[in-house]
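Multiple structures are listed underneath, in structure tokens.
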Structure 1
Amino acid sequence: MSSVKRQVKSLLQDAKEYLDQISDTDYSRQLEVLSGSSIGQHTRHFIEFFQCVLAGGLNSQDGKMIINYDKRKRDTCIECDTLHVISLLDTLEREISVIDLKQQVWLAHTDYGNGDINLIPSSIERELFYNVEHTIHHFALIKIGLQHLNTRVQLPAHFGVAPSTIAFRKREVATH
């Protein structure tokens with residue numbers, strides 16, 4: 001299994017860990033510490049980014065495979081039903097395990113300054129690596145939400161921490 005597919009699988013397994021342990025009520029509760037968003041909204045966000053990669057690998061426009069994160073579905077069912085989400089994660093894991101990483105795609109990017117949409121060349125592999133980092137960032141926010149709720153959810157020590165930060169912390173401990 002490729003490095004990126006292994007990392008995605010690991011992240012999806014980590015997501016299932018908190019989903020198995022949290023009530024739908026806590027999962028969908030809007031939290032001030034998350035600027036009024038919920039753990040469910042952060043989960044929906046990273047899931048839909050992975051779904052965009054898969055859709056970009058299947059949909060084309062003018063012969064170009066296009067990934068457009070701005071056109072995600074924003075499916076509110078993902079924000080409130082943990083069993084539904086676990087099923088979606090299983091589907092993502094299966095679909096990503098067979099996707100062609102070398103497939104060339106175009107990333108639709110909305111210009112922050114003027115709103116123009118530009119196309120940037122990319123690949124499925126590159127977009128999955130981006131999504132790994134993006135998901136870790138959302139895991140950090142989810143961890144804050146779980147701590148705020150005072151849940152008894154047990155998370156892996158690496159949850160929400162970038163691999164480079166983990167490596168840096170190990171070097172720091174070794175030098176002191």
Structure 2
Amino acid sequence: MALLTILEYPDPRLKKVASPVTAFTPELVRLVRDMAQTMYAAPGVGLAATQVDVHKRIVIIDTSEAHDDLLVLVNPEIIAAEGEAECEEGCLSVPGYYDRVTRAARVTVRAANERGAMVERTVEDLLAVCIQHEMDHLVGKMFVDYLSPLKRARLASKQRKKQRLAG
């Protein structure tokens with residue numbers, strides 16, 4: 001297993017739209033394991049392949065305290081959404097920044113796991129928010145895109161300055 005590099009906002013590669021996974025191979029299983037190791041080390045509760053510069057429709061999430069309940073969603077689609085919930089979100093691609101976002105309170109998602117078996121789950125609360133957040137990455141959208149233009153501009157400027165000072 002290997003730790004992968006997480007792209008940081010405003011990297012333009014975070015805007016790429018992910019392609020569907022067409023083959024369930026040992027390489028896909030390895031990528032999922034590397035993503036999980038990267039997410040746990042960060043530490044985070046979710047990671048989309050887009051965030052590690054792999055533009056395939058793959059999302060992993062683990063909201064458990066013990067980090068022992070990894071949910072793998074390959075080619076996920078939300079087939080039902082209801083209610084509304086506002087909560088504070090953060091993102092491994094926007095380290096140290098948190099803001100409030102409104103999303104559906106309950107979602108039903110259908111996807112394959114890393115071995116190709118189909119799964120369908122109806123979830124709510126934190127897991128519902130995480131699924132929506134990570135799936136946004138697959139279409140080139142980030143939680144900061146829900147913020148006002150002024151907040152986004154300030155954040156992008158701050159991130160570019162941070163990257164200049166680091167590099």
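Read the figures in this text as sums done on the coordinates, not as results from a lab. The structure displayed is predicted, hence computed values, not measured ones. Cβ atoms are built from the backbone, for glycine too; each structure is taken alone.
Just a few scattered comments:
- Distance in nm of label points 7 Å out along Cα→Cβ at positions 43 and 155 - structure with the largest value, from 1, 2: 2
- Read-out helix-only ellipticity at 222 nm (-39500 (n - 2.57) for each DSSP H run of 4 or more, over all residues; to 500), computed value -18500, structure in 1, 2: 1
- For Rg and Dmax of the Cα atoms in Å, for residues 27-130 alone computed as 13.5, 38, the structure of 1, 2 it came from: 2
- When relative contact order in percent (Cα under 8 Å, 6 or more apart) is computed across structures 1, 2, the figure 24 traces back to 2.
- Computing P(r) over Cα pairs in 10 Å bins from 0, in percent across structures 1, 2 gives 10, 40, 37, 12, 1 for structure 2.
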